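Below: a set of structures, written as structure tokens.
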Structure P
Amino acid sequence: MPAKETIRDLLEPGGRLDPGRVWQVVELVEGQPRKLAQLIECLWDENCAVANRAADALEHVTRDRPAQAQGWKDALLGLMADAEEKKLRWNLALVVPRLKLNVPECRRAAAELRSYLDDRSSIVKTAALHGLADLTRQDPSLLPEVLDLLRVAGRSGTPAMRARSRILLKKLENPGKKQACTSLHMFT
């Protein structure tokens, strides 16, 4: 990356849903964690293509190192409520539950994820189910409701929701049993 090229510069070229140079940004941020602030700032960019790609890059960065984004927890929780772009929503649905949240924050995130279940996009709904399942690790009181949601989605959701629900149900109903699919990453 040339000295004057910013994270935003890397994320700008391309159409709204074009992946652009996301992987280059991921590698850059993983190699220089102080660049994460620039990446997160792009989530609020007026160019929705930049915000979408920033969300995609953040999702990849937080898979193995969610603690890196911990300092932006409040901002990301707030953005969940404001996000309208489907790519931004589905990535936030995966990122926020990875952060260390207290019980009120878990419940706030769960409320937003429940609202995502009404989204027109199947991928947003599927990511919301995934995020809700992930939240049960931090707030076990959510487990009965999430299990019910997964069972319903497993029967009557879109094909993606049915498939993801089956995987998540196996994980949540048999937490001590080693599953063939140990990773809950999606959309890779």
Structure Q
Amino acid sequence: MTGLRIGSRDRRALVTGAVAIAVMVTLVRAVPAVMDWNRDAREAALEERSALAKAEAMLARSGAVRESTITRGRRVIGLAPLLLGGETPNSAGASLAGALSGAAARAGVHLGVVQLRGDTLARDVFTRIGAHADATGDIRGVSAFLALLESGPPLLAVRSYSVTQPEPGAGDDRMETLRVEIDVEGLMLSPRTQSKP
């Protein structure tokens, strides 16, 4: 057998066919990839436009939000004289005990035991500080004591009270003495939580 000879014309046709096949294989693989990239780029552009629109809307409202924040901050600052003083629940409890003692002295009643309790699970801006106390005095003194506690400052809420007469059989020659037990609550600004390092 003799060797097969390929002419220059056939060689050009063979090279052109091989190049055409290579181009078609490349296009079959590249066109879907380009289409996927184009679709992803359009979706990303739509997401970016949406985010931009949201950001522009937030910027448009930022003046109103700032004004609202300033107004609320002034309201909180305006509440400061009505709150119990102190940086910790214990010091606010001491302020509450002082308020109870001062009200008792002004009303002319004798303040007995004061048991303080703080809200140790406070997560809000304010922490509740409470106290249970008892006092003795005449009807005017007990009434004035309760009125002084609720008139503030500090702003206190009498959550419950009970009035009893310790000596119901006392004679007419002795002044009537009443005993009042009260549960009182006030608010303090919650201590700021320290960030952990």
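Just so you know, all these numbers are worked out from the coordinates, no wet-lab data involved. What you are looking at is a predicted structure, and each value in this text was computed from that prediction instead of being measured. Cβ atoms are built from the backbone, for glycine too; each structure is taken alone.
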Please state which of the structures P, Q yields 78, 18, 7 when Cα extents along the principal axes in Å, for residues 26-81 alone is computed from it. Q
Computing mean count of other Cβ atoms within 10 Å over residues 130-137 gives 22.2 for which of P, Q? P
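For log10 I(q)/I(0) by the Debye sum over Cα atoms at q = 0.08, 0.10, 0.20 Å⁻¹, the calculated result is -0.56, -0.69, -1.28, so let me know which of P, Q that is.
Q
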So if we calculate relative contact order in percent (Cα under 8 Å, 6 or more apart) for every structure here (P, Q), which label has the highest result? Q
